[in-house]
Structure 1
Amino acid sequence: MRDKFLTNEYFDCRIKEEGEIFSLLENGGCRDQSMLAESMLGFIRLRYASISGIEELKITYNRFLEILYSSEKCFQKAMKTERPITLTNVRFVSSAIVFGECLGVSQSELTTMAKCIPAGKDQLVDRLLSHYQADRKISTDLTEKAKYKQLVAILDMEDKKQQAKKLKIYLDQWPNKLGIRAPDGVRPLHETPTYDGYWCYEAAAVVIVSDIDDESFKDHEFYPSELMSWRKE
C-alpha cells in the first residue's frame, strides 16, 4: 500500500464503486461524458493510493484521455445548446498533468489534453496548462484563493531555489489546507467518503511546469514521490 492511512480493502471497495459509476455514465449524454472524465481521473488517484503498478495506471490514463477527448467534442456542442461543460477544477487538472508526465504520455497528447479543458475559467488552471498550450487565455480569477494563491506566487518567481524553498513550506502546510468542515469541527480527510490520498498533486504540477528541482522535498509525506520518480526514470 502506498497510502498509510486506510486499508487495501477500503480502496478495493472504492474502486469497485467507481467502476459501477462508469458503467452508468458511459452510455449517457454529453454532460455525462464530462462527469466520466472527472471520475476516471479520481479512479487513477485511487489506484495509485493502493497497489497498482505503472503499466496498469498507463492503461487507465489512456482510457481517461479517450473520454476527455469525447467530452471536449461534447463541450463544443453544448456551447450552442446548453450551459457549457467545464473541467476546470485545480485538482483535476493537476492530477491530469502529473499522471500524464509521470506515465510517459507524449507532449503532443498533453497539448491536446490542455486544449480539451476550457480556458479563461481559473488562473492557476490556465497557468499550469499554458505550459502545453502557449496561446492559452489566462483568467484573472482564482478559485479557492486561500488554498492556491501561494502556488500562483511560486509560479511568478524566477529564482528556482526560492521556488523549491516555498514549495517545501507549502507542503508542510498542506494538511491544514485539506480540513473538511463537519458538525463537530474539522475532521481528517481520510474519514470522508471521497478520500483518495493526501498527496499534493498541485505542488507536483508546479514542479513539472516550472522545472523545479524537488531534491529538498522529494521524500515529503504529502508529495507523490514514487510517481514523480517514474518521470525521472
Structure 2
Amino acid sequence: MASYLPYVLSGVGLTLAVAGGALSLATLLGVVAAAARLSASRWPRAIATAYATLIRGVPDLVLMLLIFYGGQIGVNALAQRLGWVGDGGSLDVDPFVAGTLTLGFIYGAYFAETFRGAMLAVPRGQSEAAVAFGLSRRQVLTRIVLPQMVRHALPGFTNNWLVLVKSTALVSVIGLTDLMYRAKQAGAATRAAFFYFAVAAAVYLAITSISLGALRAFERRQSRGVRRAA
C-alpha cells in the first residue's frame, strides 16, 4: 500500500494552491460585500444581501457543479457568438481555475458576514470623528475601519479558513487531481480505500492544525495592549 503514498501526497501542493487562491478571492469578495451591506446606498446593499443569502443557502457541492458545468455552457455560448470557435467546437474550462473561482465565490459570502460583524464592532464614533476631520467615506473605510476590524474578524476568519481548506476536497468531483482525488484513485487501485482516505484525513488535519496555530499566534499579536474583561 505504501507504494502509492508518494502519488497521493503529491496532490497536497495542488490542494494548497486551490485553498490559497480561493482564500484570496473570498477575502476580496468578503470585504467588498461587507462594505456594500453597510452602505447607505440601496442597490449595493440589496445585491450584497442577495449574494450572501443565496450562497449560504445552497450546498457547496451543488454550487460547485452548477458553476462548473453552467460556466462551461456560458463560456462556449459566448465563444461561439464571438466567433472564437465553430458551431461544432467547444472550449474546456480548466478544472483548477473553475474550482478555485467557485470556492472563492462561495466562501466570499461567509467572509462577508464575518467582516460585516467586525466592521460593526469598530466604534461608530471613530468614523464620525474622521468624517468631521474631512476624510472621505473611502478614506474612513481604508484608514479607520479596515485596520481596526482585523482583530475583530480574526476568530471568524480562522474558522472560515479551516472550513475552506476541508472544502477543497470538493474539486475532486470536477476532475482536479488534488489530494482527495488521488486518495480515491489509490484506494480503488489497491482495494485499500480506508488506508488512503485515512492518509488524506491526516494531511487535512495537519494543514488545519498548523493553520490554527499560526492564526491564533497572529490573533494574540493583534490583541496586544487590548484591555480584556475580567
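Which of the displayed structures (1, 2) returns the greatest value of Kirkwood radius over Cα pairs in Å, for residues 64-167 alone on calculation?
Comparing 1, 2, the top value of Kirkwood radius over Cα pairs in Å, for residues 64-167 alone belongs to 2.
Looking at structures 1, 2, which one was helix-only ellipticity at 222 nm (-39500 (n - 2.57) for each DSSP H run of 4 or more, over all residues; to 500) calculated from, given that it came out as -25000?
2
Could you figure out which one of 1, 2 the value 12.0 for mean count of other Cβ atoms within 10 Å over residues 128-135 was computed from?
Among 1, 2, the structure yielding 12.0 for mean count of other Cβ atoms within 10 Å over residues 128-135 is 2.
With Rg and Dmax of the Cα atoms in Å coming out at 21.3, 70, pick the structure among 1, 2 it was computed from.
Attributed to the structure labelled 2.
Given 15.6, 49 as the derived value for Rg and Dmax of the Cα atoms in Å, for residues 16-111 alone, which of the supplied structures 1, 2 does it correspond to?
For Rg and Dmax of the Cα atoms in Å, for residues 16-111 alone, the value 15.6, 49 is produced by structure 2.
If you rank structures 1, 2 by relative contact order in percent (Cα under 8 Å, 6 or more apart), which sits at the top with the largest value?
Top value of relative contact order in percent (Cα under 8 Å, 6 or more apart), among 1, 2, belongs to structure 2.
Values quoted throughout were computed directly from the atomic coordinates according to the rules given, and no laboratory measurement underlies them. On a predicted model such as this, the values are computed, not experimentally measured, just so you know. Cβ atoms are built from the backbone, for glycine too; each structure is taken alone.
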